[in-house]
1. Could you tell me which structure in P, Q was used to calculate Cα extents along the principal axes in Å as 42, 29, 24?
2. Identify the structure, out of P, Q, from whose coordinates helix-only ellipticity at 222 nm (-39500 (n - 2.57) for each DSSP H run of 4 or more, over all residues; to 500) was calculated to give -19500.
Structure P
Amino acid sequence: MKTVVGLTLAVGAQKEFSQLQVPTLVLAAEKDAIAPNATYSIPVFQSLSEAWPSAYIEIAGADHLAPTILAGSRQRAVLGRYTIAWLKRFVDEDPRYTPFLKGGSAELSRYWSRGAW
């Protein structure tokens with residue numbers, strides 16, 4: 001396994017993932033009422049080891065269905081763009097995709113990253 005991408009996470013009792021030893025992307029939706037970010041996605045991101053690259057990306061205005069066909073095309077495009085860039089960067093080991101993974105976009109309500117990229 002070269003990387004992990006978690007989409008609108010709804011994990012069970014386990015919310016501690018410091019044992020993951022691969023770059024990890026947590027994709028969340030700002031208005032997720034099914035798996036609220038404060039309960040699921042944020043604790044997962046916070047538990048990741050800082051020894052590995054990780055990022056938390058929260059799509060502005062999106063809900064839990066953002067990764068599905070039921071979401072709006074803009075939300076799916078944002079999710080797809082960050083997912084593909086992450087996979088290209090860490091599966092293909094292509095550093096040219098690093099700039100596409102930086103925050104600061106109005107499409108995101110939150111962006112955090114840590115670890116050495």
Structure Q
Amino acid sequence: MSSSSKYSLPPALLLAIISIESRFKETAKGPNNATGLMQVVPSAHRKLARDLDLTDPEDNIEVGSAILHGYMKSAQGDLDAALKSYGGSRAYAEKVSLRAKTFEPAASAEAASASGQ
């Protein structure tokens with residue numbers, strides 16, 4: 001996941017968000033026209049989504065990661081606050097944090113494989 005590196009977000013965190021938001025369904029549609037893996041709302045993020053296809057998994061993860069990164073900056077690095085902004089509640093932030101722990105072993109193995117270890 002290149003967006004993980006680009007925005008300094010743990011791969012397990014992005015996988016957790018994707019699993020909760022779309023259950024890994026690339027064509028997922030939600031309320032307010034939320035689209036794709038990370039359920040990006042195009043009207044709320046026009047500048048980030050401009051010229052990108054939110055139904056394309058790579059583009060969707062890029063935009064979703066950029067959104068979360070922006071929330072992290074606004075929250076001065078507070079992950080819980082950023083996740084609350086992304087998902088709308090403290091319960092969402094807690095759910096993502098717990099789910100991310102289940103993805104950490106797989107994300108670590110993928111990172112080791114990518115680095116040739």
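The numbers here are math on the coordinates, done by the rules we state, and not lab data. Being a predicted model, the structure only gives us computed values, none of them experimental.
1. Structure Q accounts for this read-out.
2. Q
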